[in-house]
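Just below sit the structures, each encoded as structure tokens.
Derivation of every value follows stated rules applied to the coordinates shown; laboratory data play no part. The model shown is predicted, which means the values in this text are computed figures rather than measured ones. Cβ atoms are built from the backbone, for glycine too; each structure is taken alone.
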Structure P
Amino acid sequence: MLVAQFILIWAASYTIFASLKDRSRGLNSMILCLAIALSYVFNINIRLNNLLVDYVLAIITVAALVGIFVYKKRPKMLIFHVALFSGTLLLIKNSAAFFVAIIAIYYLYTIIKQTKAGSLLKKGLKVTSLFSGTYLMAAIPFIWWEIHVHSTFTSSKHEISASAYQSQLAHDGLKGFLSIGQAFLHQIFNLGSLSTQGLILINIGLISAWAIIKYAFNHPNNLFKLLGWLDLITLLYYGSLLGMYILSMPFAEAITLDGFERYMSTVIILNLFIGILCIVYVIDETYYEQDISKRSPRNFQSIWTKNSYQLATFLTMFFAIIMMYSEINGTNFTNNYNRRTLPVMLTKVANPWTKQNNTKILIVDPQKVEVVTYYTGYLANYYFFTNNATGQATFSKSKVKFKKDLNQYKYVVIPKYDKSFTHGTTKFYHQKIKTGFYRIHKNHLQKINLKDKTEYQ
């Protein structure tokens, strides 16, 4: 799944190059490469080596918008493209409806502009039929999936519904809602917030590009108007995110704004790509030779403009490579740091179980904080497909108590070396055990090897 998602992300990333009017201009391509590298900065909370979909939502939305731009004069491809990408987004996550709405607005604008029907009535009927037909196709797989989910699973903790709202209101009250709102506003205006920094960067970048291109190159452009639309998208997303925290998320998570930076990274990355794509398009309009077929290495206004173009291309390429290396090094650091975390160590001593069961399993974890926060138990429940896994960090020095505690369980798992547990097994069972997966008997522990896949319950 990770490999498939990685391929999907890079396939979607590659689509941004389809927006180039002239692919022979290195500066344009390098700016888009820099956009991809910059997007990883705002994805730093999750990176690419996991199955969280916040970056996926942004990059697929960008690919959908680029496709509408590219296929605007090919109606059949345009309809199929919009239906496919909108349907895909809806299947990825319900909250992707926000991004589907952005695609729908741009799609509606495009078909209105491209429709050449005679009278206003005919044009309206044609646009309505195209739009409704496209989104009917996009909605069919989503509706099918929703029927399956609601018939199989209970409601999600992030589900917005009348019953969820009433429950939150009864539990938290108006004071709870206001405290969440205050925390939300404080986070938005916190300059240390990565999403806020991204929003400021996009505003400064687009205003600077608009001013330089308009006044230094005497080329009027719509970048300032675009900034207004992007800020509106961000504002609406802020509202939808606040609604999720207030109406559907448990108060204990909502008051800490759990996942705020991760959720906001999606819209920041989306706006970053849209802004840079439009800047590149406007930059192409400022080139000395506008006839693409006549462009060559000699088509510059002067030797100074040629040198400036070459220097800008080199610097953009340099920073794109440096930032991409930063992402790779950051991912490697995270991987190295996580090598001795509990999930990784668990895979080294026991195979995951795939049959639901009620087997009582003890997980020995020397990290007390993981046990106290129930992280160890939750992890083991999923790993062994049971409801009776328990984490423990400290053990009695009494022989009777030590054995009594251990005999409550059928299995004991020791992913990491625990000094107190090893001391107990050496003293009371005469077995020196450091790590491993063991079946508990009255007077000894029987080790189960990774190769033994028949031992389950």
Structure Q
Amino acid sequence: MNIPDKIKNICCIGAGYVGGPTMAVIAQKCPKVNVKVVDVNAQRIDAWNEEHLDKLPIYEPGLKEVVSEARGRNLFFSTDIDKAIEEAEMIFISVNTPTKTYGVGKGMAADLKYVELCARNIAKVATSDKIVVEKSTLPVRTAESIKTILNAEGKDLQFKVLSNPEFLAEGTAIEDLHNADRVLIGGDQDEEGLKAIQCLVDIYSHWLPQERIITTNVWSSELSKLTANAFLAQRVSSINSLSALCEQTGANVDEIANAIGMDSRIGSKFLKASVGFGGSCFQKDILNLVYIARSYGLVEVADYWEQVIKLNDYQKRRFAEKIVKTLFNTVSGKKIAMLGWAFKKDTNDTRESAAIYVADYLLNEQAELVVYDPKVDKDQICADLNSLHTRAEQANRRLVKVVNDPYEAMDDSHAVAILTEWDEFKNYNWERVYKGMKKPAFVFDGRNIVEEELLRSLGFSTFNLGRD
């Protein structure tokens, strides 16, 4: 196989939450490498090419500065996928791998149709040997399938498939890329496979120390991604399970989290009680892990990890039920202000956000919802509710009011529900909010971010997860 000494041209298929920021940082840190990000979605590519960087399709702190530095120099966004594939020595596959909604594995297995389409297109277009890098989150042994597809065209070409899973947290993705805990690269352990691995190691070595770049076989790399997300989600569900117990016993979940987080064997991260985890990775990856375990007959393993998902669903439902119960067992016709729709702060990503499910529950109870989120618009909010297929699309648009002013959302409301931990929520004039609300005025803090004593001193009745 003709593996170059240095990679000069990179193509990334997929301009989403992973592909866009990752390639922008690679271009920033490797100015002598041409990086082309391609996507079939012309509207998304146009947004990446927007002159006004505030209009980029993804909100991520620090992203616009990185794009500003590299775009037009060695970072390019295009819909000409075939040309980018032909020119590149290294091709990243960074397309969506949603949970299947049909057929075998429905509701659990990853849907790899977009990955397969990419592999088939690469095989069809390529006129030279390529290093193909899995960047999407994929089930273990997907590389084998990609390799089979790449070789099926019968061309006299060779392909090396690497696994390079992302470990980014939305809201801190640029910092995670600039100062990664580790980069994981898996590949074949033969001579050519090790050469291909080294090509990608050399890219990351432009800014990361060698000790943070881990190389493994391809199967270990693929499974490590699923396992990392499963472990993090398990911690969230573990502390959330205790939040319910704390409310019954008088214990304080934040004090418990602080106490156990100081244990060096456990650590403090992902021990913040909340209304539930969301995002594109945790639920999807755990369900994928459950499906894989079941496919190998490991029923007990599958049941264990599936319980993490069930606990997360329980936490969202419990929070919504608490609102209804506290408001005298009915929210019909009552205005509820929802602060936050994104699944976490500092991102406009709403995938699997707890807010979607809490809102759906309250709408079923005929509440009047008014939503404020600093980065999410009404079209996205309605699309998220429509995806549940609970009611007609027109009904969701009619029943949910979305505003650009948080005080407008809270004025004349019966209750405020905090669903995302945006920093700005801590600094509102809560005295003004109290005066404008109906009495008694309730605040349901699903992120435990607003000072409880302050709210109660102003006259609010408050509910915080894991506190009595």
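Looking at structures P, Q, which one was FRET efficiency 1/(1 + (r/R0)^6) of positions 232 and 408 (r between Cβ atoms, R0 = 41 Å, to 0.05) calculated from, given that it came out as 0.70?
The correct label is Q.
If semi-axes √(5λ) of the Cα gyration tensor in Å, for residues 280-439 alone computes to 64, 17, 11, which of P, Q did it come from?
Only structure P yields this read-out.
For relative contact order in percent (Cα under 8 Å, 6 or more apart), find whichever of P, Q sits highest and give me its label.
P
Here distance in nm of label points 7 Å out along Cα→Cβ at positions 152 and 272 was calculated and came to 4.4; which of the structures P, Q was it taken from?
Q
Of the structures labelled P, Q, one was used to calculate helix-only ellipticity at 222 nm (-39500 (n - 2.57) for each DSSP H run of 4 or more, over all residues; to 500), giving -13500. Name it.
Only structure Q yields this read-out.
Comparing structures P, Q by distance in nm of label points 7 Å out along Cα→Cβ at positions 24 and 448, which one has the largest value? Spell out each step's value before the answer.
Details: P: 6.7; Q: 3.3.
Top value of distance in nm of label points 7 Å out along Cα→Cβ at positions 24 and 448 goes to structure P.
Using FRET efficiency 1/(1 + (r/R0)^6) of positions 288 and 368 (r between Cβ atoms, R0 = 35 Å, to 0.05) for the comparison, can you identify which of P, Q gives the largest number?
Looking at the calculated values, the largest one is Q.
From P, Q, which structure was distance in nm of label points 7 Å out along Cα→Cβ at positions 64 and 96 = 0.8 calculated on?
That value comes from structure P.
For the read-out Cα Rg over 2.2 N^0.38 Å, for residues 128-255 alone, a value of 1.50 was computed from one structure; give its label from P, Q.
P
If log10 I(q)/I(0) by the Debye sum over Cα atoms at q = 0.08, 0.10, 0.11 Å⁻¹ is computed to be -0.52, -0.79, -0.94, which of P, Q is the source?
Computed on structure Q.
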